[in-house]
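Dropping the structures in below, format is structure tokens.
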Structure 1
Amino acid sequence: MKVSELAKAAGVSPHAVRYYAQRGLLRPQRRPGNRYRAFEMADVRRLEFIRSAQRLGFSLKEIGTILYMSRQGKTPCPMVRGILQQRIPDAARDLKAVANLLRRMKAAARIWRSMPDGVPDGDSICRLIEAAEERLG
């Protein structure tokens, strides 16, 4: 199948298919004569795997290593478990930071409801942001 057909079958853009092929995550055959990339049904499954791994936070480099190990007949599962266990505390920290940002944004929006628009006067750039910083710290 062609790039566009693979993209449609896997629910991604043709650009994503080309990018993954360029990175070596997909390995299309070249058609004799026209040298177009030719993909197989196995590439649909591989592309779905790549997207699943990305949704779990794996980088393309890590996914490449997982695919390589699998092609070599070696189980990537211990490595996959280890990476995920290392990422959980980072994700928790990121989630806490986003929750704090959301609280600050909501508090600023409440403050701004009662404030008029200001005109920069040389001392002030945007009174809304400056007021939020003064009140929220």
Structure 2
Amino acid sequence: MNKKTYVPDQKFVIANRKWHLINAKNEILGRLSVKIARLLTGKCKVYFTNYIDCGDFVIVINANELKLSGKKSTQKNFFSYSGYPGGLKLEPYSKLMVRNPEKVLFMAVKGMLPKNKLSRKQMTRLKIFRDGKHVHYAQFKINNK
């Protein structure tokens, strides 16, 4: 028996990429982030290899209607630190969801991916829009017949 493991080349992976449209209306942030992370990494594909970028493109619409479970919207804070003394900024998720819901979803998905060059490349294929309008109609119609 001389069985070999199939490893796809990058041309095959790029040719088989699809576009996924996800409506975030009334979805819980963590559960939606898991679905998006799986699509970006390509773990749902048969030919998934962890060192090859096998993932698809993901378009998320209605990001402003995301929900947080429990009391996270009031109790959980978004941290940003400039690196200087006194440079810590805290913002509750309730205010951040009003100001910039795209950032909340982006950071949640980013935290679920491995911290390496491959994940930074995968995050470029995530397109998040605040309302139901997006500019990727042409790609979506061509690739998903």
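Derivation of every value follows stated rules applied to the coordinates shown; laboratory data play no part. This is a predicted model, so every value here is computed, not measured. Cβ atoms are built from the backbone, for glycine too; each structure is taken alone.
Consider the structures 1, 2: one of them gives 3.9 for distance in nm of label points 7 Å out along Cα→Cβ at positions 51 and 91 as calculated from the coordinates. Say which.
For distance in nm of label points 7 Å out along Cα→Cβ at positions 51 and 91, the value 3.9 is produced by structure 2.
Comparing distance in nm of label points 7 Å out along Cα→Cβ at positions 19 and 35 across 1, 2, which structure shows the greatest value?
Result for distance in nm of label points 7 Å out along Cα→Cβ at positions 19 and 35 over 1, 2: largest is 1.
Rg/Rh (Cα atoms, Kirkwood Rh), for residues 59-106 alone was computed and gave 1.04; which structure, 1, 2, did it come from?
Working: 1: 1.26; 2: 1.04.
The read-out comes from structure 2.
Please state which of the structures 1, 2 yields 1.43 when Cα Rg over 2.2 N^0.38 Å, for residues 27-66 alone is computed from it.
Only one of 1, 2 returns 1.43 for Cα Rg over 2.2 N^0.38 Å, for residues 27-66 alone, namely 1.
State the single structure among 1, 2 that was used to calculate helix-only ellipticity at 222 nm (-39500 (n - 2.57) for each DSSP H run of 4 or more, over all residues; to 500), giving -10500.
The read-out comes from structure 2.
Given a value of 2.3 for distance in nm of label points 7 Å out along Cα→Cβ at positions 75 and 99, point me to the structure among 1, 2 it was derived from.
It was calculated from structure 2.
Of the structures labelled 1, 2, one was used to calculate Cα Rg over 2.2 N^0.38 Å, giving 1.22. Name it.
2
Hey, FRET efficiency 1/(1 + (r/R0)^6) of positions 43 and 83 (r between Cβ atoms, R0 = 30 Å, to 0.05) derived from one of 1, 2 reads 0.80; which structure?
Numbers: 1: 0.80; 2: 0.30.
Structure 1 accounts for this read-out.
Starting from the value 30: which structure in 1, 2 was relative contact order in percent (Cα under 8 Å, 6 or more apart) calculated from?
For relative contact order in percent (Cα under 8 Å, 6 or more apart), the value 30 is produced by structure 2.
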